[in-house]
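Once you scroll down, you'll see the structures, which are given as structure tokens.
Every number in this text was worked out from the coordinates using simple rules, so none of it is lab data. This one's a predicted model, so the numbers in the text were calculated from it and none came from an experiment. Cβ atoms are built from the backbone, for glycine too; each structure is taken alone.
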Structure I
Amino acid sequence: MTRLIIASNNVNKVKEIKATLMAASIDLVVVSLSDLPEVPDIIEDGATFFKNAKKKAETIAAVYPHDFVLADDSGLTIPALNGEPGVYSARYAGDHDDAANNRKVLEKMEGFDAPTDREAFFTTVMVVAFKGYEELVAEGRVDGFITENWDGKESFGYDPIFYYAPAQKTFAEMTMEEKNAVSHRARALKELILKLPAWLNQ
């Protein structure tokens, strides 16, 4: 049976995608990068989330041409900072240093008026690649605001400073279930599931 390779070592991400596929009755064997004997090095140097996701998917698909490959790229965009941190979200102030990234955003936004100048949104772009197929693309977005203060407690990524108005709290203050119900990744995955059956049967 053809596999679906999730281009990630994130156990929770793989688990979420696998469960969503099962719930939608999409019958694919799901594996992650940690299940593969060979994983090529991938430099994420694209100018957009789509380009990075596409590069990851196509690079791995070239090594495993008989498998479908799903890759994604995500990040935070702040219009008042000319779109920063964007594709550099994970390494905005240092490689995967969440606390430093949050501090840098807050420092750059000192004096910015709420709410308009503090608008922000998370984006996830998912790309599925397979030899001979045009890539399948799905996107999810969630809008919010950057808080003016941060209590210093660390959480995942920019969650401590991203305020989601419908819940009246930051992403860090939400339970995993609450966040997963509205997150950019969940929305991208929902769109992907809608498109996937027809794409697989083309």
Structure II
Amino acid sequence: MHIVLASQSPSRRQILNSAGVEPIICPADVDEDALIRALDGAAPEEIVCQLALAKAQVIAPSYPDDVIIGGDSMLLIDATLQGKPHTREATIERWKQQRGKQAKLITGHAIIFGDKVIVEASSTTIHFAEASDIDIERYAATGEPLECAGAFTLEALGGWFIDSIEGDPSSVIGLSLPVVRRALYQLGFNASDFWS
């Protein structure tokens, strides 16, 4: 039995690797923009959880005897939910808006085993540094933040520009180990059952 990660996120994979798990990587093809439009008006936690669930459900039929994990993260800042910036220009614009501010990084989790489905969101408060224009431009130029929720990483170059967090660090990186552990317990497993 394995953990199957319905994501191509290197950060989510690294969290599991650091925690002793070598997951099967099977990225789910989900039209996230269409799903977000369909959930217009829903609470931010509901949106990220539904995205995570959609990803896990796409993969689950191919792995009936394994534990499937779907995840999605978005940043809630100034009452607006933001995903990945995708471009250098959007990254620079976002950072100029979010520097010096506080925001919530919300990560949705969907864990499926057989006919059992557990869905939970975790939320961590991020305190962004007053990053200089030059640092913002150089950070965007590295490409690192372009495919990250909130346009930052906590565990790499972006760590320079995060003053502090309140909550679960692994959730900010993309997958909350406490959420996954609780789900595994509910499914009748131990976390250590999946250590390589």
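Quick notes on this one:
- Set I, II, criterion distance in nm of label points 7 Å out along Cα→Cβ at positions 25 and 177: the highest-scoring structure is I.
- With relative contact order in percent (Cα under 8 Å, 6 or more apart) derived as 18, matching label from I, II: I
- Which of I, II yields 19.4 [mean count of other Cβ atoms within 10 Å over residues 9-16, calculated]: II
- Which entry (I, II) yields the derived value 1.2 for distance in nm of label points 7 Å out along Cα→Cβ at positions 105 and 153: II
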